[in-house]
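Quick heads-up: structures coming right below.
Values quoted throughout were computed directly from the atomic coordinates according to the rules given, and no laboratory measurement underlies them. Since the model is a prediction, treat every value here as computed from it, not as a measurement. Cβ atoms are built from the backbone, for glycine too; each structure is taken alone.
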Structure 1
Amino acid sequence: MRTVVGAFGVIVAVAGVEHGIGEILEGPVAPSSIVIESWPDTRAFAILNGEPAMTIIPNLLVSGVVTITLSMIFAIWAVGYAHRPRGGFVLVGLSVALLLVGGGFAPPLIGVILGLAATRIGARASTPGPTVRRFADVWRWALGAGVVGYLGLFPGMVLAYAVFGVESEALVGLLALLAFGGLFVSLVAARAHDRAAAMSSGVGRSAR
C-alpha cells in the first residue's frame, strides 16, 4: 500500500505542478470567476478543455505558486510519511487545499482517495481467504496500468494533440478509465497483499 500511495502521490503532485505552471504563466491577474482554466487559449491543452480548476486566491500568479508548493509537499508526504499515524488525513487535508488554490479537480480527488487508503496502512485485518490472496498478486499490474493511463492523459494526449493533431474524446475517456480503474484495483489488491503478507509473517513467527 505504501508503494501504491507513493507512486500515485507523485502523479498527483506532477499534475498539480502542471496546473500551477499554467496559472503562473497567466500572470498577476484576477480570475473572472472561482472556476478557471489553468491553460486557457493553449492549443496543446485544448483536448483536455484547458485543464479546468478552481481557486479562491484572487491572483493567478500567486495561485500558481501556492499550487506548486502544495504539490511538492504532497509528493514528499505521500512518499515518505503517509504511513505514519494520521498521515493519511494529512494527505486528505493537502488535497482539499490543492482543490481550493488551483490544483485542478481530478488530482485533489485522487489525493483524497490516496489519503483514505493510507489510513489502512498497517491496520489490523481479518485473515484473507484464498480468493483475496490470489487477487493480491494483481497489485503491481494494476499499478502499472494506472500509471500508464495517467501518463497517457498527460503528457501523452497533450503531446499527441499538439504535435500530430490527434483529437479523440473516446481515447481520453479510455485513458481516464484505465487510470482510475488502475488506481482503485491497485489499492484494493495492495491491501489484500498486505493482509496476506501479515498472515504469512504471523504463521512464520508461530512456527518458530
Structure 2
Amino acid sequence: MPAALARKLAILLCLACPAGAQAAKLTALVYSSDGKPLGNAVVAAHPDSGRLPPATSSVEVVDQIDKEFVPYVKPVRVGSTVQFPNKDNIRHHVYSFSPAKPFELPLYSGTPAKPLLFDKVGIVKLGCNIHDWMIGYVYVTETPYFGKTAANGRVDLDQLPPGRYRVQVWHPRMEASEDETIKRLDVEEATPGAAEWKLKLKREFRPRRAPLPGEPGYR
C-alpha cells in the first residue's frame, strides 16, 4: 500500500475512533404482562445522533428443520442477504407476502443457489405453501445495534458507542405497536445501561402441526 494512502487511512481511523473511546453496554429484559420471561423479542437501539456505521455485506441463514423455520425470529440489518436452506428430507415452498420483502421460493430441497437481499426496513412474515403451520419472521432494521432475547427474556447489546438512544422492542405476538415500546436511554462507558419491558401478548393463531406417522390423527 502506498505510504500516502496508508497515512490517509490512519487519519480516518483516528477520526472514527477517538482516543479512549470504548463500547458501552445495554442489558434489556423483556417479559410478558404476567411477568414471564419472553424469548424471541427483538431489541433495537437507534442513536439519537443518527450516525450509523456503514453496512457491511453479510449472509444470514434461516434453516428449515423438522418442518419449522429455525430460528423462529431472525433479526438482520437492512442490506443483508438471507439464505433459506432446506435440511428436511422433503421439499418446502417458502414465501412471503410482506411489503418489506415479497418473494417466493418454489418447491425445493437443499439450498437455493442465490440468497435473497433484504433491502427494506420492516417485518417479513415467512410461510410454507406445503406446511401451513410453518411460520417465521425476519426483522429488518437500519441500526446495527440490535439483538434477540433468549428464553430468559434477556439480551445484551454490548457494542454501543456511548450516547443517547431510542430503544424499541418487537415481538410477533405483541398487542401494542412497536412505537409504543420506545424508551429514551443514555448509555455510558463506565455504567452499563439496563431497561425492562412488559408486553401484552395476543393469542397466537397458527394452524396445528400435522401429526407424524404413528401419532393419533395421522393419515
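Determine which structure produced the value -2000 for helix-only ellipticity at 222 nm (-39500 (n - 2.57) for each DSSP H run of 4 or more, over all residues; to 500), calculated from the coordinates; the candidates are 1, 2.
Label of the originating structure: 2.
For distance in nm of label points 7 Å out along Cα→Cβ at positions 58 and 82, which of the structures 1, 2 scores highest?
Once distance in nm of label points 7 Å out along Cα→Cβ at positions 58 and 82 is tallied for 1, 2, the winner is 1.
Quick one: distance in nm of label points 7 Å out along Cα→Cβ at positions 162 and 194 came out at 3.7 when computed from one of 1, 2, so which one is it?
1
As an exercise: Kirkwood radius over Cα pairs in Å, calculated from one structure in 1, 2, equals 19.6. Which structure is it?
2
Comparing 1, 2, where is distance in nm of label points 7 Å out along Cα→Cβ at positions 34 and 186 highest?
The structure with the largest value is 2.
So relative contact order in percent (Cα under 8 Å, 6 or more apart), computed for just one structure, reads 24; which one of 1, 2 is that?
The correct label is 1.
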